[in-house]
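Chemist: Take a look at the structures below.
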Structure I
Amino acid sequence: MYKSVIIGTGPAGLTAAIYLARANLNPLVIEGPEPGGQLTTTTEVENFPGFPEGIMGPELMANMRKQAERFGAQFRSGWINSVDLSKRPFTLSLEGGETLQAETLIISTGASAKYLGIPGEKDNVGRGVSTCATCDGFFFRGKKIIVVGGGDSAMEEANFLTRFASELTLVHRRDELRASKIMQDRARENPKISWSLNRTPLEVLSGENGVTGLKVRNNETGEEEIIEAQGVFVAIGHTPNTKFLGGQVETDEHGYIITKPGSSETNVPGVFACGDVQDNKYRQAITAAGSGCMAALDCEKFLEGAVTQDWSVSLG
């Protein structure tokens, strides 16, 4: 039995762990197959406060974990197959058949960026392939960039990246975009953006120094083409990691957990959410960390209320 279990070890989960551990609640943190979350696939992080010279993503996450451990947070590796949130304490079923019980639960499982699934893509993450313009755009100052996608996110990232790129090509497999008209208009009015529509990405090309271009197929002619670039930004959306919840926590149409305005509370009392699993707008390390703090404070307050309620019941 644990007073609090945190699922996920990105900036949100680890910040929540630090706060709960400092409150002597000894939280258990479950880390899945990618400890540290998306920041562990990032190279230098320059926009996290407190590091004027920047810090490597894996190092930042390792430091957060050490800080949580210092105050008494416990960690264990495992995959949560399912949860039973119908009554407290909640029951968590881990891969392998083990079960855990928790008085409260903090969900910080993040959202996984969708990838194209083509050769050379995953191999070059951190070497020119990225899924976050605001995280990595600065590193491509004066370089040629490709953005792949046709939705609002792709238009937004393309416009943002023109602050840094010498040239930017937007690649989409269809000849029509899914983005809203206003977002399309903004992108089309940007003189730095050129268009390569009706092209299917086939392979990310690279050399010793990283990405060199993207091989695409012209869907109209069937011919293969190579678009030269030093950066390929994949902007085809994210998938929140909420499948294991089995629909017991309220989500929006895209699967992001809905929290009560101004809090981390979900529709299930005692269950809180923080980080990208409930944020489809900002998706930054610092906003995730801030929401992790909120979740910990909300969780601590909930536990205090539960103790008070138990005492009042026992006293009749």
Structure II
Amino acid sequence: MRRQPQRLFDRNHWRDRFVMGPPLNILLAAPRGFCAGVARAIKIVETAIEKHGAPVYVRHEIVHNRHVVNDLEAKGAVFVEELDAAPADRPVVFSAHGVPKSVPAEARRRNMMYIDATCPLVSKVHHEAQHHHAAGRRIVLIGHDGHPEVIGTMGQLPDGAIVLVDSVATVAKLVFHSDEPLAYITQTTLSVDDTAEIVRALRRRYPGIAGPGKEDICYATTNRQGAVKVIAPRCDALVVVGAPNSSNSQRLVEVARGAGCQKAFLVQSADELDWQLLDNARTLGITAGASAPETLVDELIVACRARFDVSIEEISIGEESMHFNLPRALSA
């Protein structure tokens, strides 16, 4: 772990602009915000608009953040729930969460030009599922029922090939035969600690169960949770910037509370923050989910400066250099 000096804002620069309130030390977690999969998905939509003109249709939110969606709509994206709401003569993009196989099959049936923005780390889980299925194994998916990523992963295989579990209690209810070949995979945006507990429960019940060669929970989820674990014990309150339907953002709140900061909460932007929650707080943690733009963090810090005498300490647990290329159809 290394601490970086204040760099986003110069305290003296803002001193004359705001009436200085009580002192507030902000612990700014790093890494935070956009991951490589989110950055790639957004770039896919932007590049598709540049290449093919507006409108470009997108099935479901490209990522779970309304600010991102609004920005892309202003550039010419049209978001729809299902393919039948998109015309066949315009490009359609599939979201970063992944889609069931039935979706591209329907696009091909309609002769649509489609671009798959599924995060490569989600695609990795899809490939694992297909590999285990081909090897004759029943698959246990650790994830949250109804999440788009879970729907997409379960939709890679025939009904019944994948069984979903979301807790140790659910594992206890599984009824596989003792000699049935099994494997497990996971949603990429889960709590690292909760998932490890569920995996231990699976291995206790089914010692021969196969697992992924490399952890399914993505690097960005792991890093953001790790940074929160470092700062949370020092915080009187902690704000996660992210959308309520963002799994990785919700997990950050849970991780903060588990690490010792009970006053942890999720906001989509500074406008949503109930400032009474910061009464008597002297140390505030700030992080952002993997689909939250850094501008939202900047705006939250500016709003804090309007009310407090702010100092900033950025605490980093490491650098991220992951990058995913665009699909060939857009990079040519």
Structure III
Amino acid sequence: MRPQPSLRILLAGPRGFCAGVDRAIRVVEEALRRHGAPVYVRHEIVHNRTVVEQLERQGAVFVEDLAEVPAQAHVVFSAHGVPKSVPAEARRRRLSYFDATCPLVSKVHREAERHYAGGGAAARHILMIGHAGHPEVEGTMGQLPPGAITLVQDEAAARRVAPPDPGRVAFITQTTLSVDDAAAIVAVLRGRFPGIEGPRHEDICYATTNRQAAVKAIAPGCDLVVVIGSANSSNSLRLREVAERAGARRAILLPRAEALDWAALDGVGTLGVTAGASAPEALVEALLARLAGRFELRIEERRVTQEDISFKLPAALCP
């Protein structure tokens, strides 16, 4: 029998699920356990089709608008957070709801409220660094009245943004941004508005920061980096970008092992593997199993830090 070709695998660590994603999934599962199917979920609970499909098999029904939720049903709000108008509408319709918003996203909501401080002349105009259309951005901007927050998507926007009072400005950020991109935008804002207030602690979440650091640690030695994650996952998309900037010859986003095109591995001697914060470790294991059917694998894990953070369930779902 012809021997299998060798393939070196560099596994980034940490990778995969973060504490906020794990909590959000547990919220849906506990709501199903207590109340039975169906439980409705507004928007994908996290941006990963494998996770969504697993929960659908348990009885979760995913919708984009509360108008799709029947009266007296139970509904869960996704990990990305929602505008204040959403729980207000749920209360008006007397829906029973559970908020699975990541606590680190909720922290950004509270920061926005602190900067706004009730409105009026004392309020600071808030610049939110983030991506238009992302549900986390929509949820955060929806915490305050229209016009209180201006979205800044890149350095060019940071150079031209014109707040009502340049002397009373603050910034917040989406939690899943590229650490380097966000730092560059903040530098522009601080240069233009020396008195700008920022977060007391970094808004970009620990999991995003750690996963990007782990990819930077493996990328320079990789011919190809595979980021397991969905195309609508901000943190997964940023990992692919970070891998290429950090020195990988190429980087691709892969939703699941079966989607791998073997041609992508032509000429690859060292393959980097990571997973976005919303991608389960089972998808990494499935990719390695598929690769093992064609290659003799030499697997090395490079871990930049250990994570031991966990978040409690909402009080209504606690034992």
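Values in this text are rule-based calculations from the coordinates and carry no lab data. Note that this is a predicted model, so its numbers are computed, not measured. Cβ atoms are built from the backbone, for glycine too; each structure is taken alone.
Chemist: To test your reading of the models, identify which of I, II, III gives 39, 33, 20 for Cα extents along the principal axes in Å, for residues 135-222 alone when calculated.
Modeler: Numbers: I: 39, 33, 20; II: 36, 27, 25; III: 48, 28, 23.
Source structure for this number: I.
Chemist: Next up: Of the structures labelled I, II, III, which one yields 29 when relative contact order in percent (Cα under 8 Å, 6 or more apart) is computed from its coordinates?
Modeler: Working: I: 20; II: 29; III: 26.
Corresponding structure: II.
Chemist: Next up: Among the shown structures I, II, III, from which was the value 23.0 of mean count of other Cβ atoms within 10 Å over residues 151-158 calculated?
Modeler: Values: I: 23.0; II: 19.2; III: 16.6.
Going through each structure in turn, the value belongs to I.
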